[in-house]
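Peer 1: Quick heads-up: structures coming right below.
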Structure 1
Amino acid sequence: MPALLLTNARLAGRPDRPVDVLLDDGRVAAVTPAGTSVRESAGAPSETVDLGGRTLVPGLWDAHTHLTQWAMVRQRLDVSAATSAAHAASLVRDRLERAAAPTGGTPLVGYGFRWATWPDDPTAAVLDSVAGDVPVVLLSGDLHSAWASTAGLRFLGIAEHPTGLLREEEWMPASPRIVTVDDAVSDALVADAARAAAARGVVGVVDFEVSDNLTAWRRRVAGGWDGLRVRAGVWEQHLDAVLDAGLRDGDPIGRPEWSDLVTQGPLKVISDGSLNTLTAFCFDPYAGVSGPDAHGILNIATDHLVPLMSRAHAAGLRCAVHAIGDRANTLALDAFEASGARGSVEHAQLLRREDVARFAALGTTASVQPEHAMDDRDVAEELWPGRTGRAFPLAELRAAGVPLVLGSDAPVAPLDPWTALAAAVTRSRDGRDPWHPEQRIDVRAALEASVDGRPLDLAAGAPADLAVLDVDPLAAAAESDDVVELAAVLRAMPVAGTLVAGRWTHHAL
């Protein structure tokens, strides 16, 4: 790839030291004071771009996505604002009145509802009252449940159901009817979503799509994938194919001559449910809930989890274990210790304080989604009373030296690292006071947790994966003592350009 010279750039937090940055052969070849001579490794650069004093940072990563689902959700009915079952049904009715109903038995699919604190129950009858014979299937914001009309249940292959609200193991077997599309459609939607992510400074994602990721990404690579970097996770049901191919963590999953942008990612395991579905596995019961599932649900027993992780570890794969409730997190750390595996706990939403120290001792990464704290703050206060001081304990994790990475869990939250970063820094959204502000982290820490371990001060030899910003986030934080104002600035961060391996994937200079 021809060399590219970026002139008159500024590094984050260093407005008084403009630099020129030479990119060559997919790497940062040199960083020198602006206006000084740059030694080109392959002759004069073929292109020179004056950044006009804009801020240059390592490109951002989203450490937890379901990329195909996010790509599909971008086309679906958003019911995330619903405050009741009746409100959600009214959004469905409005959509059916605005646009023609799906034909050929295809359902109207929506996403984003969070029912745990609604004053009324989400039932098939509520949706039937506005949709009639039109199949309707709404996916919950956490993807752990779905709510269907009577016709929607039939579409899912369910003849009868007492309520129409499908939770956890009721929903997962039926989900492929909704969450899969033709390969050509899927690939086009994913490519479009990748372009949108690049416009927010994203250079890479970890993709935990619940499907045969090896087959899907090999197909996309063979088709000329040139978007984001992708680490493609693998689920237990597809692990044999990855092991049979001899793939280890970080190996390109296609032919090297096709692309090295897509590599093998970790084994993904879901150990418990979610807060909003009342299935995150906790030491204490949910407030107002009794019975055998009052503490939530454990989806995988330890005596199965440990040998599974050991097998993946022996084959050179990292492990990513979903754990939201505090008891699930304890068991996940037990499994990392027993198996010797390396990797991450995904979510780490509610932690006992002694387990924060265990994260650090084991070197286990806390892969967190700060925007979930903004989504869940009210329901957490209701269902986990007296416990929310240790929910999303980012400051404690950081202070303990726990490796920390940020993500979205898209489509649970938008695939936008500035949304996650703003939530981590301010614990505020929509003008509200910060929620447990003692767990805030500063902008530098949040940015460091969003750039895949790269130093913010660009160095020669690093991948030429960069984002060009119109606002210096470190300077914005230093200049603002208003949390609400800073949240708004970070969420709206203007991105002027994004480069992957020295190639523009977004250019708005």
Structure 2
Amino acid sequence: MIRHLKYSAFHLLFLALLPWSLFAAEPLPETGAVKPVPLTLRTVIRLTLEHNLNLQAEQYAARASQAAIDREYGLYDPQLLGEFATGESQKQSNQPFFEAKTRIRFFRLDFSLAQQLPTGGELSLGFDNQRRTEDPEPGIDPAYESELSLQLVQPLLKGFGRTVAEQDIEFAVNDRQVAVEDLRDVAFTLLAEARDTWYEVLRLRDNLRFREISVALAQKILREASARVEAGVLAPVDILEAEFALKERERLRLDAEREFHDSLDRLALLMSSSMPITVADETLDRSEFSMDQDQGFQQALAKRPDLQIRLRQLDRLALEERLARNSLLPGFDLTAGYSHKGLGGDYDENLDDISSGDFPNWEVGLNLSYPLGNRTARNEHRRILFRIRGQQAEIAQLHKEIRNEIRAAVRQVEVNDKKIDVATSGLTFAEEKLRILLKRQEVGLATVRQVLEGEEDLAQARTDRVASLADFNKAVTRYLQVTGQLLEAEGVRFHPVFADDTVPLMQVGSP
């Protein structure tokens, strides 16, 4: 399908007559200036991935999403609680024949360790301690009371299961997946822009070269016209026409130079480079490339970031639906507890009671709760189901749009490929036309205006050809982008090393 195009023999001979300095894409650096290293497309892509600030921002967002997952796993960190309190209470005793006042002073020091369970329950171990003194004194004063207890609260219906218990972890994992796809989406956009800008730079570089050649030829025509006017062969008006043509071509060269340097600035911006850049002397051509609409569509379904983001959002809604369905159930919790208590006039005696196990306590119970009507949970579940249907409709529409985009991209590549052949034929014709005009001018059968028009036609034909080559390569970029193959085509790999922020998440390898 693809052929490498060569300049004609006349074109090469014509270019050889001009100084090589006309082909320089950039002026020679001044003495002491840093000479930029010529860039290739591979280098541009690598530097864009390494230094583009928008891409770096997305990488930090992806790393932050991983930190959010690690944070949510703190759900299973044991919770250590401690409490110390001291105080005094007084109460009045109402006896048949007298009134008495009881005064109680206490010190309380409690500890507990709670652990969240994957089933949605909570297990806690507590150690409570209290010292009481009373006035009037009871049988044991001061009294040390302690209790070592183990408590379990386990939902059996609403709130039961790993999905409910780890819902924040699941949401964080989903957010991390979306963040990764956001990163890939930005990389897709940047790589497509880098490729298009690169081919635009090559087009404008060649256009500048052609305009410099045009200026040189106009200067040559002006010198020859001046000599012929002095010899009386041409009229003086031909000099004015040649001078005007030279100024017009110099204006076009200046516009071409400005556009070329503007494109270099856009390329530098993509790479976040503040240094001047230049490009290697690469040839703008078309390479072997094959397309398949059905295969491209399957690749797009698996790799396009915008579609993957929608799928991850659908996964999140599916998780929300499961949680909402669980909320429809009544609250039905199992509670269980077991403890040993101690009492003594000193703390050691109190601890001996606990260790002896002479005073065990246990309790098992069931708690039931259910809001009559349960409208909140029912309508929340209904709301999420509607959102799921809406998301599914959007994904189905996106599938259709992707297929249309692939068809349009295939057609664009094929049309631009044919345009190259048309532009090549036009270039061949313009070269031959100018060659004939130059020969006819030598024998006085062609005017200066005709030669200048032929030269301008040749410059335009060259411009059209490089433009068709650039458009072809941009169309290839578009096809790779809409089929989701752009990153793999450029050898970009994702490395999920989130903890070490010195390792980039995206690196360029072999395509």
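Rule-based calculations on the coordinates, nothing more; no lab input. All of these numbers come straight from a predicted model, not from anything done at the bench. Cβ atoms are built from the backbone, for glycine too; each structure is taken alone.
Peer 1: Thinking only about percent of Cα pairs over 21 Å apart, for residues 229-436 alone, which of 1, 2 has the largest value?
Peer 2: Numbers: 1: 54; 2: 82.
Largest value of percent of Cα pairs over 21 Å apart, for residues 229-436 alone: 2.
Peer 1: Here is a follow-up. Taking distance in nm of label points 7 Å out along Cα→Cβ at positions 61 and 213 for each of 1, 2, which is largest?
Peer 2: Working: 1: 1.2; 2: 4.6.
Going through 1, 2 one by one, distance in nm of label points 7 Å out along Cα→Cβ at positions 61 and 213 peaks for structure 2.
Peer 1: For structures 1, 2, which has the highest computed value of volume of the Cα convex hull per residue in Å³?
Peer 2: Largest calculated value belongs to 2.
Peer 1: Using distance in nm of label points 7 Å out along Cα→Cβ at positions 45 and 405, single out the structure from 1, 2 with the greatest value.
Peer 2: On the way: 1: 2.9; 2: 1.9.
Answer by largest value of distance in nm of label points 7 Å out along Cα→Cβ at positions 45 and 405: 1.
Peer 1: Using the calculated result -20000 for helix-only ellipticity at 222 nm (-39500 (n - 2.57) for each DSSP H run of 4 or more, over all residues; to 500), pick out the matching structure from 1, 2.
Peer 2: Numbers: 1: -9000; 2: -20000.
Source structure: 2.
Peer 1: Who wins on distance in nm of label points 7 Å out along Cα→Cβ at positions 53 and 349 among 1, 2, i.e. which is largest? Please list the in-between numbers first.
Peer 2: Numbers: 1: 4.4; 2: 7.6.
Sorting by distance in nm of label points 7 Å out along Cα→Cβ at positions 53 and 349 in descending order puts 2 first.
Peer 1: Matching task: 0.00 is the computed value of FRET efficiency 1/(1 + (r/R0)^6) of positions 389 and 445 (r between Cβ atoms, R0 = 30 Å, to 0.05). Pick the structure from 1, 2. Walk me through the numbers before you get to the answer.
Peer 2: Numbers: 1: 0.95; 2: 0.00.
Derived from 2, not from the others.
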